[in-house]
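Quick note: the coordinates plus some simple rules give every number you see, no bench work behind them. Since this is a predicted model, take the numbers as computed values, not measurements. Cβ atoms are built from the backbone, for glycine too; each structure is taken alone.
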Structure I
Amino acid sequence: MRVAIFGGSFNPPHVAHQMAALYVLETAPVDELWLVPAARHAFGKNLAPFEDRLAMCRLAADALGPRVRISAIERDLGGESRTLKTIRRLQQDHPEHLFSLVIGADLVGEVASWQGGEELQRTVPFIVVGRGGVGSAGQSAVVLPAISSTQVRRDLAAGGDVRGLVPRAVLDYISVHNLYKAGEESA
């Protein structure tokens, strides 16, 4: 099976994440897409608890159908999330699958500076998805809306309205679990 890995903090997952997943499923040569929330951010950014982000990813994925799965591989690996480490482990655990990696156009220029970035580029093909406000000439046929989890968290902390930016089920989860309130560390 051909599997696209779409990793990220998903802090929280928003509708542009869903759009990117659907775009990849419908245009790239893949059979499934696996959302992989980071356990711990590689650059030390504070995140909402992993289990909450995992649950929100499941809610976001539900709307996309059975070809989208959620993986807790980075929780199982422990430590800082590193893409190459995750890909190696997935290849080890699932030698029957062919993996590719979904990244936003905003990250293309950074990959070489990632830990093991050059090896990562040799290890798996990349599927680049355009992102609003980021130059992506020749890298993606579409540009997704410029929605940022950072801005969503700021708006939520300020009591702002993020309807239309976050899937309804995710927004309900955030409300029920009192996530992203003013003064929280997950910014």
Structure II
Amino acid sequence: MELKSTECLEMGLRKIWKMLHNKRAVSAVISNVILVGAVIAVSFVVLSWTQYQSSAYNDEYSEAMNADIAKLKERLAFEYVFYNGGDLAVYLMNCGTIDNVTAKTVYVFTSTGELIDVTSKPTLMYLNGTQIADQDLDRSEEGCFVLSSLDDLETGTSYSVRVVTGRGSTFDRTFIA
């Protein structure tokens, strides 16, 4: 009986030896492990890229929405527009619910819409004539600017002045020279 068990043991060892030295079986297993590892690695790269893109999109969308909301909160009231022989004085008040309203560009039009003058970044002053240091109007703050290059306006004729803020809001006022 011992012969049979020794023969079985030898046959079992031979099968294990063949299986261990079978290069095809080992290379197939190794290639499958490498392939699965590569797929998992690429999956993590794609996952991190999509999370980054999603986060960047959310940040960009949030900034755009905040800018639009800030633009909607801007309100400039024209207190007085006065033309005196070449100088156009425009008195403004920030009656909106947001600070830091800047006058980026000022346009002057005829009543027919013809552009007469464009001024970029007019100098804002307090009503007492001193310059506003930060060049913006905070809530309930009043200020004015003077456009000095308007010698061509006819007395008694209707004109329009348009103020475009730094956030892109536009405010119009009609005046008679």
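One of I, II was used to calculate Rg and Dmax of the Cα atoms in Å, giving 38.8, 131; which? The value was obtained from structure II.
Could you figure out which one of I, II the value 19 for relative contact order in percent (Cα under 8 Å, 6 or more apart) was computed from? Considering all the candidates, the number was obtained from II. When FRET efficiency 1/(1 + (r/R0)^6) of positions 11 and 147 (r between Cβ atoms, R0 = 41 Å, to 0.05) is computed for each of I, II, the one that comes out at 0.00 is II.
Could you tell me which structure in I, II was used to calculate distance in nm of label points 7 Å out along Cα→Cβ at positions 107 and 155 as 3.0? The correct label is II.
If helix-only ellipticity at 222 nm (-39500 (n - 2.57) for each DSSP H run of 4 or more, over all residues; to 500) comes out at -10500 when worked out from the coordinates, which of I, II was used? Matching structure: I.
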